[in-house]
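Take a look at the structures listed below.
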Structure 1
Amino acid sequence: MAASAYKIQFMGSTSSNLKELIWKTPVLAKQKLSAWLCIQDRCLTADKLAKRGWQHDPICSLWKCQPETAAHLRSLLLLG
C-alpha cells in the first residue's frame, strides 16, 4: 500500500539530470556551488533581498532587462 502511494505521489513529475550536469562540469567549485544554490532556489536574488528590506537593484545585472529572480537565473543557466 505504501509503495503504491509513493508511486502515485510522483506520477506525472519529470526528472532532470541537472544535478549530475552541474557537479560533473569542469568549472570552478564556486561556480558549481552557485549553480547548485540557484536550482535549489537558495541564492539571494533581488526579489529575496527586497523581502528582507535590503538595498538592491531589482533588474538583472547581467542582462539589464528583467527583474532578478531565481527563476530568471535558472533560465540563464539552461541557456548557457
Structure 2
Amino acid sequence: MEKRIAVVGIVVEDLDNAPIVNSILHSFSDIIVGRLGIPYREKNISVISIIVDGTSDEISSMTGKLGRINGINVKTAITKK
C-alpha cells in the first residue's frame, strides 16, 4: 500500500487521559516523523501536532484509537500523493 504524509492535530481537553494518548502515539512511533506538544495551562488543555508518514490504514488506525478516548479531539489532513 502507498504511504502518505499527514498532519494530525490533537486537542487534549481531559488531561487525565493524556497518558493514554501518549501510549497510543508510542505504539505508532514507526510512522511518526515529528511531534510538537504545547500545554495551554490557562485553558487547562494541551495541543499536539504530529507529522506522520504511513499508509492510509496506519494513519486511520492511529487516529481512530485516539478519537475514541473521552476528552480527545482529533483532526487529520492527508496528502493525496
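Read-outs throughout are calculated quantities, based only on the coordinates presented, and are distinct from any laboratory measurement. Keep in mind the model is a prediction, meaning the values are calculated, not measured. Cβ atoms are built from the backbone, for glycine too; each structure is taken alone.
Out of 1, 2, which one gives 1.41 for Cα Rg over 2.2 N^0.38 Å as computed from the coordinates?
Value 1.41 for Cα Rg over 2.2 N^0.38 Å corresponds to 1 out of 1, 2.
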Tell me which structure, out of 1, 2, gives 0.15 once FRET efficiency 1/(1 + (r/R0)^6) of positions 7 and 63 (r between Cβ atoms, R0 = 30 Å, to 0.05) is calculated. 1
If relative contact order in percent (Cα under 8 Å, 6 or more apart) is computed to be 20, which of 1, 2 is the source? 1
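helix-only ellipticity at 222 nm (-39500 (n - 2.57) for each DSSP H run of 4 or more, over all residues; to 500) was computed and gave -15000; which structure, 1, 2, did it come from?
1
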Compute mean count of other Cβ atoms within 10 Å over residues 23-30 for each of 1, 2 and report the one that scores greatest. 2
